[in-house]
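Peer 1: Down below are the structures I want you to see.
Read the figures in this text as sums done on the coordinates, not as results from a lab. Given the structure is predicted, the values throughout are model-derived calculations rather than measurements. Cβ atoms are built from the backbone, for glycine too; each structure is taken alone.
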Structure I
Amino acid sequence: MKKLKILSLLLLGLSILACNNDDDVTVKNNVVTQNFMWRAMNLWYFWQQDVNDLADDRFSSEEEYQDYLAQTSDPELFYKNLQVEEDRFSFSNPNYKTLVNNLSGISKSNGLEFGLVRYPEGSNIFGYVRYIVPNSDASNKDIVRGDIFNRVDGQQLTDANYTELLFGSNDTYTLGLATFNEGEITELEEEVSLTKFEGLAENPVLIAKTLDVQGTKIAYLMYNGFTNEYDEELNNAFAEFKANGATELVLDFRYNPGGSVNSSRLLASMVYGTNTSDLYIKQRWNDKIQAQFDPADVEDYFAADVDGTALNTLNLSKAYVITSARTASASELLINGLNPYIEMIKVGDTTRGKNEFSITMVDDPDNSYIYRSSREGNINPDNSWAIQPLVGRNENADGFSDYTAGIAPDFYQREDYGNLGVLGEETEPLLARCLEEITGARAKGFTPVVYNRKELTGSEMFTAVKNNMWLDNPPRLK
């Protein structure tokens, strides 16, 4: 593989900056991380041509370059300063191993997945439990989906303190429970103490079942993250759907922040079919990178297998998707990628609007800064930082990728915090709305939303990966 000369267009053509390998220059110890970040962003960042400080001819000398790096001693702030205003999702992490583990669904967690909502007035906040991760600390405590809390260690949650109380350095905290009735919060005496532990692995296939509704077999999949380590479990779920004779499908992405692009491709193939001659998505990079790839390098077609095992597919011409404002990245990618081929009926709320993908990057210049597990021994031992910059957009077979405002539902309905229902049950409000559209009959137990104030944030936004979408195996540069 040829080394890409990432700084070859410098104004004075200085060879000291024209090579991709840090061994060719002497980088001062106090700017090693900033040097890695600048070089990786100069090469890969989707908006590189729009950032003056990332221009190939930005510096006229090595001294000017290193002085610039030293101006910002905080690597996280330095990285943010390289981003365009419209970039909502690029991020960094001081320990690449933490980031890589999170990409695999492994984290330090108590297993409580929740959303946070402001009171109707003022700065106070309450939380509601979305679901509990199996085999976690929370799964052994007296707390379930639909429970409401508004206090942590005796303090009322507010705009100013929720980050520190729920996502700070304290591994153990005590939640004060409450009730919720049409927007009114009433405190209870009950409390629940939870502890975060390292190494919690979350299987994103939370629920996979086949419902028999008025003689129609309907597959229901609650899938909470595109995590490639669980692609086999996902394929097994579709094997059960097929065995049960499912002819309709509901994909529940309401809490799915995204993840692996390849897992999205596999799931799309399980829905639509193993038509490997049909284009699923096409990557669009910055001009510098796009020129390095042949057309075939940036095209992803529907798949026929996962790691050599044949995919189980329902071969549908229509599917229902439950969405929310938390539905992002790879979830949106699947909807957009399937749109040219099948009817995608969305039930819920407008999605997040994250249409760019990213790559995990580390200080490994000989591999163009791309993290690959086989090259961990080549990562600079003096720099543990990783960055996850947005590096491109995925277009569907029709060439469409512009959904930064989110994907709007066909049938609008937010969750009611006072009536969340049981996930996977026919009476759960959002699933009931889908069943009503599928069967044409009023779903049993269906009730309209009483209170649907939009969320402030959720627990997924305080993980290392947040709501990111990443390429599992980026194409290699020429």
Structure II
Amino acid sequence: MSGKLWGGRFTKSAEEWVDEFGASISFDQELVLEDIQGSLAHVAMLQKTGILTQEEAGQITDGLKTLQKRAEHDELSFKVEMEDIHLNLESMLIAEIGPVGGKLHTGRSRNDQVATDLHLYMRTQAKEVITLISGLQKAIVQKAEENVETLIPGYTHLQRAQPISFAHHLMAYFWMLERDKQRFQESLKRINISPLGAGALAGTTFPIDRHYSAELLGFEGIYENSLDAVSDRDFALEFLSNSATMMMHLSRFSEEIILWSSQEFQFIELDDAFSTGSSIMPQKKNPDMAELIRGKTGRVYGNLTGLLTVLKGLPLAYNKDMQEDKEGVFDTVKTVLGSLKIFTGMISTLKVKKEVMEKATKNDFSNATELADYLASKGMPFREAHEVVGKLVLFCVQKGCYLADLPLNQFKQASSLFEEDIYEALNPYQAVKRRNSAGGTGFEQVRSALEKASKILI
């Protein structure tokens, strides 16, 4: 005879290695507090509806709270033969208060129980992610406020394009993260729905009150279809998708930090706390934390793809395949929370080498567009101005100089529209300052964007 809580149907037990393969307790013990939280709401509902007596409900509640305290102090021991967090806790409860503990499972199944646990877990973690995103945004805003008039080359194709404000560059990531935050906030609508009481797939014959248990757990509503309630993992997929997008943004930012801190760029220096050395090369200061975040992005992508693949061929309702929904979610949560914390510290403490950045905006041709705009402002069609400036750039390349090095008569040979004020137009600081179109890199626009960002973060 099987020793399982569900073993009445069976005449023999599986071998130990089979039990270990099928068990999920090695990872779903992460949900211990959520499982107890859901059970406390369920027993309160069972008492309210008269399914349990006040005495029975009181005994079960006291037993659950005892287990809750032990769990909070990491004093619970889980058994593989009990398979998962649900059966482990039920077994502990029965051992704690006797057979009455078995009445807790009235009107529910492990199918709606695990779904409830995951909803509670995802709600907590999504809110934590939102908080940490805001923390990183604050660090970005602070660093940007210190560097509104710090110039840096702007790049396209990783080739110098136009000079911009370093604050403007940083704030691009603020707005990426704002979209990420909004996606997580929106996802709470789908996370904050209760599947509890849906049973295995068809509901229950007991007169339960699903709305009451949902209210006790702080859910905004219930799943309207019991099949959907136990088989839905869209909310987990959405969290993984949002996480993948956010990690992609952090990875892009990491790549720039890695480039900027290199010997070739020398635009920034990372704090020692977020760098490592080499075991053989004493001079090295490696941007390992940025590299790790860039690398860990791949595992978040993998977790999303993994769960999509698990779910793609499943018939309704619950299938054992869905046990594979948790490890990827837990791993993604750990990765995302850690990455956000590391990034916040990395941005807060990095040193900006303003002189190096400014010098880089002068020793190149990133002011060529200013020259074309100058001619266009004086009436020359932009396409014609583009060609005139292109020829001047070619001349400079051949002579080994830059546009600002050319004498006025050289400019006038290219076009009679050039005047003495051309040198002011070529100045990188003036070039950035003048770009005051909405959302542009002009200093006034950057300060305006920082004001908007600060209001968002209040």
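Peer 1: A value of -5500 was derived for helix-only ellipticity at 222 nm (-39500 (n - 2.57) for each DSSP H run of 4 or more, over all residues; to 500); which structure in I, II was it taken from?
Peer 2: I
Peer 1: Let me ask something else. Work out distance in nm of label points 7 Å out along Cα→Cβ at positions 42 and 290 for each of structures I, II, then name the structure with the largest result.
Peer 2: Once distance in nm of label points 7 Å out along Cα→Cβ at positions 42 and 290 is tallied for I, II, the winner is II.
Peer 1: State the single structure among I, II that was used to calculate Cα extents along the principal axes in Å, for residues 82-137 alone, giving 53, 21, 19.
Peer 2: Considering all the candidates, the number was obtained from II.
Peer 1: Ranked by distance in nm of label points 7 Å out along Cα→Cβ at positions 282 and 306, which of I, II sits at the highest value?
Peer 2: II
Peer 1: Suppose mean projected area of the Cα convex hull in nm² works out to 29.9; of I, II, which structure was it derived from?
Peer 2: It traces back to II.
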